[in-house]
1. Check the numbers for relative contact order in percent (Cα under 8 Å, 6 or more apart) across P, Q and tell me which is largest.
2. Taking distance in nm of label points 7 Å out along Cα→Cβ at positions 56 and 112 from the coordinates of each of P, Q, which one would give 5.2?
3. Kindly point out which one of P, Q the value -20000 was derived from, the read-out being helix-only ellipticity at 222 nm (-39500 (n - 2.57) for each DSSP H run of 4 or more, over all residues; to 500).
4. Check the numbers for mean projected area of the Cα convex hull in nm² across P, Q and tell me which is largest.
5. Which one of P, Q has log10 I(q)/I(0) by the Debye sum over Cα atoms at q = 0.13, 0.23, 0.25 Å⁻¹, for residues 48-95 alone, as calculated from the coordinates, equal to -0.38, -1.06, -1.18?
6. Any idea which of P, Q comes out highest on distance in nm of label points 7 Å out along Cα→Cβ at positions 16 and 72?
7. Thinking of P, Q, which structure, once distance in nm of label points 7 Å out along Cα→Cβ at positions 32 and 80 is computed, gives back 3.7?
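Laboratory data are not the source of any read-out in this text; all were calculated from the coordinates shown. Computed from a prediction, not measured in an experiment: that's the story for all the values here. Cβ atoms are built from the backbone, for glycine too; each structure is taken alone.
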Structure P
Amino acid sequence: MSTHFSVSIHCLLLLAEGAPERMTSTIIASSINTNPVVVRRIMSRLKQAGLVDSSPGARGFRLSMSSSNMNLKMIYEATKDEGPLFAIHTDSNHNCEVGKNIDALLDGLYTVAEEKIQAFFETVTLRDLEQALQQRIEHQSSSV
């Protein structure tokens, strides 16, 4: 899995915290510690999935729906790279009993694992993460 998923969650949490105001890719990039171009690429994928909104006349991005209506599966689907979550190496020695069977053995296992992960992601909303983040922040400030 690439970092697009975690970066996307980071972006969306920033937008949720700043709602209803729009946030520019430069501001978002400063929190992620990356280039605004990277943020714009990710936001483009999120926009295509209907998770964020941007318009030509208005600078910046905002959530296109309530954070309680956006789940991690939606974010994962919008940002996942082509291919399966778990990749199988393709250069096995087919003269070896393990090498010639490893693909079929792991393929079914990985398919089930990905289905379970996506089912779990469907149960967690961006709002759940906002609340968990707020609890962490409050805990950190009370520990100081």
Structure Q
Amino acid sequence: MRLFTDRDLMVEIMDGHKKWRRTIQALESAPTLQSGVAYSIVDSLTYRKDRTAELTTDELVGRRRYHGVVAALDGDVDVAVAPKADLTEEGDYSDLTDRQPYSGDAQIVTVPKGAVLVVDIDEAFRILPTPDAEAVLLHVSVEGATFHNK
């Protein structure tokens, strides 16, 4: 997991790779998007803007092919994040949805308005329903470059 306190910092660190440039492009367009509608940029990422209550899941979700990216647009957004190795698998992995449910203790990370949280594929996460908060949730392909420290 990596929390960028603002998009400028993310651009400075991650902009050298095509998938992260596309992520930044999606984040820049997010305020103008219609809520609840899914968007994509080629096949490398999908994204959706909505109130956090609409983006939450019942359980922690792990993925194998896509990083999770959460950007707080309005208000602070709480996200539960934990390493998959520390969690209990609650179901099989679905290759069709790239999702696997998990349960267990997770760290609550607050993503302040304007900040961006990137969740790696060895972690599971869940956006928590934060009153009056709006976020954009992206799924970014793991193909290509990843975090510099991984």
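1. Numbers: P: 27; Q: 36.
Max of relative contact order in percent (Cα under 8 Å, 6 or more apart): Q.
2. On the way: P: 5.2; Q: 2.4.
Derived from the structure labelled P.
3. On the way: P: -20000; Q: -4500.
The correct label is P.
4. Details: P: 11.5; Q: 8.2.
With respect to mean projected area of the Cα convex hull in nm², the highest-scoring structure among P, Q is P.
5. Numbers: P: -0.50, -0.92, -0.98; Q: -0.38, -1.06, -1.18.
So the calculation was done on Q.
6. Details: P: 1.1; Q: 2.9.
Across P, Q, distance in nm of label points 7 Å out along Cα→Cβ at positions 16 and 72 peaks for Q.
7. Values: P: 2.0; Q: 3.7.
So the calculation was done on Q.
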